[in-house]
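Please find the structures below.
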Structure I
Amino acid sequence: MFVRKDIKYTMKNKILVYPTIFAEFHDDGDYFTVTSPNIEGMITQGDTREDAVIEAVDAIATMIDGEDYPKPMDPSSWRLKSNESIVYISVDMKQWYLEKEKRLKTKTVKRTITIPEYLDNLARERKVNVSGLVRKALEKELI
């Protein structure tokens, strides 16, 4: 944690951008692999470029979770093969940590809420899951 102008920031709140190498393959189907010389050992893949980007965000965040974030390299000297291209991947660590926390906290807790009787009757008539509706509303409001 570091302090700047009396405001505390954690590294978890950082948006990072890393150059990666996308390699396109058509041997056993069509797919893309993603590596980054910036992040040792990071490799992932996706069936489409969009899938590969999504997987790359998670792979980068997973690899640097709990570590000092490596400084992004200048990819201008990287030697690419004919099937490779440089793609910059933006990783919002705050969002990634929120999603990780959400995945880890699957335990539910029981809460009692008070609603007007007419809403309770309408929910029963229409078979609305009130707990599910409240959960979705809270997630929309808070996350």
Structure II
Amino acid sequence: MDLSQLKNTSDEQFKKDVTFDLLIPDGGTDELEITIKSVRNPDIKPKFSKLINSVTKESAKLDKPKVSDVAATAINAKIAELEIDICKLIFVSFKGLTDGDKPLASNDKNKEMLVTDYEWIRKAIVDKATSADAFYQG
């Protein structure tokens, strides 16, 4: 590889949305197509940084000695709420879901339902959006 090729590795790719197939974890072969933004996208990076800092602060509260079960439950609920906010920031669209025999529309209400009701979808979206590899390809 010529050293000059390395000069083409700017942060421009993080401005592009990426689509990936999420395998439904039921042992089946159904896939859900999801389009996301990178957390390094300059349009969302400041908001993402603020949200992730809030998650870190909440998580640190769980490390304190003598955290009651009630307090831990409240802290975990707040962390989940922040993770949902992160997903709403980076989740662009989805394709491939139906409600019975009708296609499920990719709108804000349904995207919020997916990341609120299905923690594994929320985790997959954040994992992919924080992975530089997902945005360096294609």
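No lab work stands behind these numbers, since they all come straight from the coordinates. Model, not experiment: these values are computed from the prediction. Cβ atoms are built from the backbone, for glycine too; each structure is taken alone.
Calculating distance in nm of label points 7 Å out along Cα→Cβ at positions 67 and 99 for structures I, II picks out II as the one with the greatest value.
Given that relative contact order in percent (Cα under 8 Å, 6 or more apart), derived from a single structure, equals 24, which label among I, II identifies that structure? Attributed to the structure labelled I.
Here the criterion is volume of the Cα convex hull per residue in Å³, and among I, II the highest value is seen for I. If helix-only ellipticity at 222 nm (-39500 (n - 2.57) for each DSSP H run of 4 or more, over all residues; to 500) comes out at -11000 when worked out from the coordinates, which of I, II was used? The read-out comes from structure I. When mean count of other Cβ atoms within 10 Å over residues 51-58 is calculated for each of structures I, II, structure I comes out greatest.
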